[in-house]
Every structure is written in C-alpha cells, then in structure tokens.
Structure I
C-alpha cells in the first residue's frame, strides 16, 4: 500500500480527472527489467518494499535487514541492520519508507522508529509515544508525499486500527513539524466467535468478510471498509475530501480451495507447540458458513492518478484491477502463482517472487504505455 513522489497531483484530480489518454503509463502491460537475487541476496523473509523515483529499499527479517538499490538498474548501494535492542537495531521490523533523504523503519515489538541516511548511518531512534502516538503495535508504514509518513497501529488482540500522519523536517532529527491524526477504525465489521469442548475459544472475522484496506495518497489516505465499492479519501485531519465509487463489474466466487485455505490459515495450528485448537478446528469445519462471493476489495495500492485494487484472496493467483479516481476500471493485471505485488509507481511495478524452495527475490518491471481509451483491456 505504497505511494510515491508522483502522487502529489492525486487529490487535485479526484473530482475532475479526465479520461485516461494514450501514452499515460500504468502497469496494464509490462516488461521485466531485472531481478534482485544471487548468492548474497538469498531472502526468505521479505517484509516490505518501498521506492521513490530513483531508489528501491527492501526490508527483510534476516540480517542485514535493510537493502538499498538504484531503481534504474538494480545496483546495490548499501545493506545494513541487525537484531537487538540498541539504537537502530530491530526485534521485529514492520515497515519501511523512503522520504526525502532518509530511510525510515518502524519496529513493532519495540514501538519505535529508526531513521537512517542512505549510507546506512543512523540519524536517530525515537519511541512512537514521543511522536504523540499510543503505545499500540505498529503494523504499517508508508510515505504520503514529501517527508510525511503515515503510520498504522493496531491494538494487540483487539479490533482497532489507528492511523497517524507525521511530517519530518529535512534533518529528520527533530520533533515532527506537523502532527496530524487521520482516524481510528475497526479492522473488521463483524466477529465470529468459535468455541469447542477441549479447546480455547477464538474470535476472528467471518470467512472472506470485508476487512479494512487503506492506501496513502498525497495529503491523505484512501480507505475501503466494505461491503460496497466506495473508497473514501480523508485528509490528515480526518475530514472527508472525496468519495470514489469503484465500477467493479465482476465478482469472484468462493471455491472449495478458498475454503480449505481459510481453515488452514485463519485458525492457529498450534500455540507454544501445543495443538490446543484441534477440537475447535474440527467443529469449525462442520459449522462455519462461507459466502458465495468474495468481497470486491482485498488490498489497495495507489500510484499517481490510479488505485490498484486486489480482487482475489490470499492463496490464489493475484488479480488486480486498476481504476482511475472517477472509479472506472482502466485495466487488469494478472500475476503468476509465484508472484506477489509489493508496490507500484506510475512507471514501475515491484514484485516479490518465491521459488519452489521458498527463496524470495524482488523483480522490477517497467510499465508500458496505455494504448488509448478505445483499446480493449489487457490481461
């Protein structure tokens, strides 16, 4: 859910965006540029990817944690990071963002933000509570234009998400010059309570029910809460700036494979090495109802004047519809089974690719120009 420098025009065109013209670059069709792999880039735990017009940063859970590359050709600039509790060290890095002349990394366990130069030198580490945020677990970080960052925090074991925007100065070594709070939302609208004799109770959202999705945009954030197709654009102060009604023509049915994937992943297999949820899992297979169709949105990403909308759930090949800010679907992107879309900017798409052994790599594609408003959609 990562937006970049070119998004500065987004909110000025929400209400009056023209039809997409020929030559406007979106990733409806694309060509691979390069893949980041090799003996010194063996990754099995890519946590996040972020980019701007010239740089690409990859955050992994293995040491070193941060890898900085030139976007144009994939040449590596620096790699750094290590596990620990000291300044600039991590226990559970949850998100990374490029803003201005710095790399920002948020740590979930330690509830803090580390800021680095592009050389890997630490500028400073600051607790999120010192930035005016609650002591909740950070689960996401994104750039929202200029040197403004958008933080997502979740209440542990709860159903609440909060979003905070903080604007940093050029030195990134001072208290943020602007402190705006976007809003607080429930993660999901309904809750399924599962109980079974001999097993702890467990609460989670019902299978394939609408779950809050968001994407940062210039001077704000886009939210989808379902069950319909409206995406709301909010300013950093929480005020409604516009509403985008997505024209999503088709619906994806919930298959038997989807049901099995949900059972395997939604209910824990074990806790502290004990399979305490087995009675609950057996009962859930008999009693849990599934909807006929999936919700229209599983994830949002933004790029320039477009929203990328993931239409298929985890466990399936990814299908993304690209919509303009009048809500019209412009194109569709279908990815191979081993590919995961990590981030987009108007002229690049960045994928995570996982091989049969579970080794991950990052693949960068260049987007070709849209053929024109009268041409058929590409797949």
Structure II
C-alpha cells in the first residue's frame, strides 16, 4: 500500500509539473503579447465562445450539491467526531462507553445528528440550485435571445430552477442512500477536497477587485458607442463584433501585473484573473475520483490530461469572447491548480495521520 501511495504521489507531482509548465509558459508569453492575442482571437459572436460562457462552469456548480450529499450520508456522531479530531490532537479523546450511555449524551448525539441532516440537506439543495439557476437562465437566453439580466429575475426562471434543484437533490439522495459504505467512505475525502478548493476560489474575486483590469470587449464596446443607460461601456451588446477592433481605443489596456483604472467609463474592470477558467479547474477533481477506486485507476492520468484540455478550451473561449486576456486565464488556471494541489497534499497528510478514512469498515 505504501508503494502505491508513493507511486501515486510521484505521478501526481509529474502531472502538476506539466500543468504548471504549460500555463506558466502561457503566462510568460502573455506578459509580452496579451493584447495581440486578444486582437487576433476576438470574435464575440462565436458560438463556441458563447456556449462555454453559458454552460462550461458546470464543474464548480455541480460540486456543492454532490459534496454536501456525500457529507450528509457520511455524517458522524458526537463521539465519532471526537475520535476523528483526536487523531490530529491526541489530547482530545472520545468519551468512554459508560458516559455515552447517559441520557444527556444520547440526547445531544440525536440533536447533533438532526443538525447535520438539516444542514447538509439544505446545503445540498442550494448547491444544486446554484447550478440550476445558471442552467435554466442560459437555456432561456439561448432559446429566446433575451438578455441574461431580464431572464434571471423572471418567475419562469425561478420556478424552473427550484423544481429542477429539488429533482436533482432527491436524485442525489436516492443514489447516495443505495451506495455501499465503502464507496461513500472513499468519496468523503474527495468531497472535502472539492470544498477546500471551493472555499479558496473567491480569492480570485479579491484579486479582480484589487487589479481592476479593463476587459478587452469593454474597450471595444465603449470606443464604438455601445453604452449602458448610465453611460458606461457595454461590451456584451450583441452589436459588438470583431470588425470594430480597428476603431477601438486600447489606451486603457494594462499588463497583468499593473493595476488598471476604469476611469468611470468602463462597466467591467474585473478582467484579471478569469473566474470562468477557475471554475473549469474543478474538473481536475475527476482525476482524484478515478484514483480513489481501483476499477477507475487506469483512467486517472488520461482524465488529468482531458481535464487540462477542458481548462484550455474554457480559456480559449474567454479570450474569443473578449472577456479575458491570455494572462487572465493562465493565472486563474495556475492559482486554482495550486489550490487543488495544496488541498491534495493536505488530504495526504490527513491520511498519513489516519484521519482518513474516517471509518474502519473491516469489522
């Protein structure tokens, strides 16, 4: 088992070395040719770019519903929690059997159980609703041609989203309730790894706010008279097309390491780094999913390369749409990849300390 674990770690580190070399190289190239790449690829009405903008954040959206469903069905009693924590902090020990048989402990344990059921159940529902909100909204936008802003607040969109979220939540509970304990035991650390990445993901938005880089399409929109009712740029207007590049003032363009300035005329000075590309990185969790099960292990490495390709396609789509520059998407891939690798190493440490698996199912 130790040999396999050591081999897995070496393979994982080599895969991440390839991953970081790829996107690090793209970031280095973008440092000098960011604007030229965007000018060459910009095509905001491209179907591929629109499709990925609308639907390709699925890996991040789906994670919450799946992760909280797994945690619901792998929940632990009070004494089990003390035992798990004690594997990290030896001064914390589970209560002896005599004390767990008291009425007070049984009552507290029952309350804790229901708190977990209610908490994880609600979180699973809203996790799925996060996905259905986006999915339903963009299906309606795709079908009707309405703007996303008009659709998202409509009664039809809200109702369809809630119904679909309830269906997915119920389906998730049904599948998990019939899964083997061994399967759930292996999925528990994977769910926590995904949530670890999810918790760190908002750091991208903090960086966006600090860098304040103006998006490519906003410069195109403003220079060609596409404005909002407030007089700000409107780079997402359907009338913004590739041919307008020649009449665009790119004086607001800044390198990725320089703070930008919206100058009170650009509505989206939040280009760096790319949130969509960061969402795509969540698909790398499929590598860990394959590695967790012996029957899927042979697919782990191909899954890593396939996931990297998916991230690359998302990155290309964002540049094509004019939403981001090459450096924006490269940095998002690097940051979220680093978050995931850190989380993976943390999970290895917890496995080494016998925190995972949380239950011994041999008995």
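Every number in this text was worked out from the coordinates using simple rules, so none of it is lab data. These numbers were taken from a predicted model, which means no experiment stands behind them. Cβ atoms are built from the backbone, for glycine too; each structure is taken alone.
Please state which of the structures I, II yields 21 when relative contact order in percent (Cα under 8 Å, 6 or more apart) is computed from it. Going label by label, the one that fits is I. When Kirkwood radius over Cα pairs in Å, for residues 50-169 alone is computed for each of I, II, the one that comes out at 14.4 is I.
For which of the structures I, II does the calculation of helix-only ellipticity at 222 nm (-39500 (n - 2.57) for each DSSP H run of 4 or more, over all residues; to 500) return -1500?
Working: I: -1500; II: -22500.
Attributed to the structure labelled I.
Work out which structure the value 5, 22, 32, 28, 11, 1, 0 belongs to, where P(r) over Cα pairs in 10 Å bins from 0, in percent was derived from one of I, II.
Values: I: 5, 22, 32, 28, 11, 1, 0; II: 5, 20, 28, 23, 15, 7, 2, 0, 0.
Traced to structure I.
Here mean count of other Cβ atoms within 10 Å over residues 146-153 was derived from just one of the structures I, II, and that gives 13.6; the source is II.
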